[in-house]
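The following blocks contain the structures, represented as structure tokens.
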Structure P
Amino acid sequence: QGLLTSTRSPSGQRTYVDGAVERVRLVQHLYAAGLPSRTIAELLPCVDAPSAEQTDETWARLLAERERLDARIADLLQARDALDAVVTTNRDHRETYAEKP
């Protein structure tokens, strides 16, 4: 994914630069915010070499991701409401059958 780079020692072990731990924490934070790895990879250049242009692009990308999450939340709420209707119908059916001897 290119989110974290490493080199290999002669024995094949991966080695990382000193700032790798902070980078991993940042990537984890961005994942926790709901960003996919593709988006995180697009945002990392702004972290590595910030500029006014990259800051504006990052701002726009973050707002677009927030809108994407809002739409997903709306979809999930609709799905939950539909499931609630199914649960209610099922409960009513169970009560009907529970009343019969």
Structure Q
Amino acid sequence: MRKKIVRQTLHIYLEGELDMRNAQDLKNSIDLDIEKKGIRTIVLDLENLEFIDSSGLGVILGRYKKLLPLGGKIKIANVPPHIYRIMELSGLPKIIEFLPDKTAM
């Protein structure tokens, strides 16, 4: 995972797998940035993500719910088709903005 912060926007570039082995680490990292750095927008770039399970989906949904009362939001960019299908089955595209490819920067 790579990340950068521009103003109150946290850009996260995920690689490999987001599953029960590393979902908690991602959650803790994001929560710390929300609390300590005033993050209000998170842009997740999934271009290099190969796999996501329910734990990973839970982290994304949980951060959405955490930011909502703060007036914040999550955006997801560069989603591989097989990952998008999983997210679509979970209903994420109905509540989270998906950006056109190559717009995460």
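None of the figures in this text is laboratory data; all of them are computed from the coordinates on show. Owing to the predicted nature of the structure, the values given are computational and were not obtained by experimental measurement. Cβ atoms are built from the backbone, for glycine too; each structure is taken alone.
If helix-only ellipticity at 222 nm (-39500 (n - 2.57) for each DSSP H run of 4 or more, over all residues; to 500) comes out at -25500 when worked out from the coordinates, which of P, Q was used? Write out the running numbers ahead of the final one.
On the way: P: -25500; Q: -12500.
Answer by label: P.
State the single structure among P, Q that was used to calculate relative contact order in percent (Cα under 8 Å, 6 or more apart), giving 28. Working shown, then result.
Numbers: P: 18; Q: 28.
Among P, Q, the structure yielding 28 for relative contact order in percent (Cα under 8 Å, 6 or more apart) is Q.
Upon calculation of log10 I(q)/I(0) by the Debye sum over Cα atoms at q = 0.10, 0.17, 0.21 Å⁻¹ from the atomic coordinates, which of the structures P, Q produces -0.52, -0.89, -1.10?
Going label by label, the one that fits is P.
One of P, Q was used to calculate mean count of other Cβ atoms within 10 Å over residues 6-13, giving 7.9; which? Please list the in-between numbers first.
Details: P: 7.9; Q: 16.1.
It traces back to P.
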